[in-house]
Structure formats: structure tokens, C-alpha cells
Structure 1
Amino acid sequence: MRVRHITVSIARPCEDVYEFLAEPANFERWASGLGNGLRRIGGKLWRAEGPDGGVTVRFSDRNAYGVLDHEVETPTGERILNPMRVVPNGSGSEVVFTVFQRPGVSDETFEADANWVSRDLQALKQLLE
């Protein structure tokens, strides 16, 4: 699959950025791609109203490696893995989000998805700096 790694530098310690991002409830504050109304529905499962209907989100467990992967299940049952990391960069952080061009997704839609993620990461930067 075609892939794009989208990054943003944040002038905050890696530990601070990770702690903010490791709390799923905070995603609604910057990740417009998840829609709105993000709420826990049990265990590791969360629910949000996305642009095309309700989505279920599973977030990775807290860990010592900066892994913030989450899987989104769309209204059609498609599961989309969203690899995400926060890594130290001197006294600041880099947030890296990987976008894959899934089978059947046009180049135009892939570019639009990547641009959407980039805007969301810029919103995260504004929020945390």
C-alpha cells in the first residue's frame, strides 16, 4: 500500500505529549477525523459520530514506547489501523501518524485523508504549545 508518514514537532517534553494523547477522551479536542461525541462504551472501546456515521475506536494500551495506535471500525465494518507515535526530539517531541492508501481508495481521497491528518496534527500542536 502507498503510505504517508505525517509529522508535527511540538515544543513540549515527550512525556507530556504522550500523557495527553494516551487519554482517549482528549482526541476529541484535536482529531476532527474521529468526528464528535467520543465516549467510552466499555473497556477499551469508544464510540464517536464520524462524517459517515457512528464509528467504534479501540486505543492501544499505555506503554513506555510512545505507541498510540488506534483502530477505527467504520459503519460498514471496515477496520482501519492508524499507527501513531510520539518520540522525543531534544527537549520537544515529534508526533508521527501513518496514513495508508487502502485498496480501492483513489489517489485524490488518499491525498485528502493525508491533508486532514496534517490539519488535525497542527490543531494538536496549537493546543499543546
Structure 2
Amino acid sequence: MERTLAIVKPDAFKAGHAGEIIDAYLQAGLKISGMKLIHMSPTQAGGFYLVHKARPFYGELCAFMSSGPCIVIALEGENAIQKNRDLMGPTDSTKAPKNTLRGRFGASLQCNAVHGSDAPETAAYEIGYFFNGLELV
């Protein structure tokens, strides 16, 4: 079993797509082991995306991720990271196939509806950023 972090980003939450996105995870055979509705501050978003601090889009990314509520979800299952990456599609929603979450619910490179961990080490860090051990089942 593997764990990964998924985020229903502020754009998708505001548009009312959270239920459909969560259902897609479940339909793909992923189990929810933790879930929270949060509203990150710019500082919290900055800490989460610290790996991108030197990149030119960092400030915009932090502002976007702190612009409204989002849902953070710890998912679990066989090959959970790759399964979620396949569900999401490419980062740029305008290039994502229409059968992916970003193709269905995203609007652009930044407003791309969902986030997902890209590796086991990243998943461990990201899940730990939002959940403590007692919050995961």
C-alpha cells in the first residue's frame, strides 16, 4: 500500500467540483485515509511550496493557494501516487485530456483544479505537512 496527497485546489472547490473529484478518487480504487477542509494563509502555502521558492511563479502560486478554501486528502492504495497522477493529467489544464481531472475541471496552468504528490518522499512530506498521525486511518 502506498499513500499520496491530493488537494482539491481553491478554483475547483469554489466552482463546486469537490464532490466529483473525490468520487473520481474512490472510483479509481483509492481509499481516503484523511481529509480536511482548510484555508491556507500565504505563509502556510509558502511553506508547502517551499521547493519552488526560487521559481518565478512562487509568489503567484502561494497567492492562488491561499485565495480560498481547499480540501487536502491523504489517499491510499496500490500504486496510489501513479494512479493519482494518471487521474490528474498534465499540469497545464489546457493540454490535459478531457477525461482527466485537470482536463475536466481545470482552466489553466495555475488554475488546474488539483494537486498530487509526485514521489514517495514528496508524499510523505506533504501528508505530514497537513496531517498528524492521529488524523490518518
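Please treat every number below as a calculation from the coordinates, not as lab data. Being a predicted model, the structure only gives us computed values, none of them experimental. Cβ atoms are built from the backbone, for glycine too; each structure is taken alone.
Once relative contact order in percent (Cα under 8 Å, 6 or more apart) is calculated for every structure in 1, 2, which label goes with the largest value?
Working: 1: 33; 2: 38.
Comparing 1, 2 by relative contact order in percent (Cα under 8 Å, 6 or more apart), the maximum is at 2.
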Assuming -10500 is helix-only ellipticity at 222 nm (-39500 (n - 2.57) for each DSSP H run of 4 or more, over all residues; to 500) as calculated from a single structure, say which of 1, 2 it is. 2
Which of 1, 2 leads on mean count of other Cβ atoms within 10 Å over residues 63-70, largest value: 2
When mean count of other Cβ atoms within 10 Å over residues 7-14 is computed for each of 1, 2, which one produces 21.9? 2
Consider the structures 1, 2: one of them gives 2.3 for distance in nm of label points 7 Å out along Cα→Cβ at positions 71 and 95 as calculated from the coordinates. Say which. 1
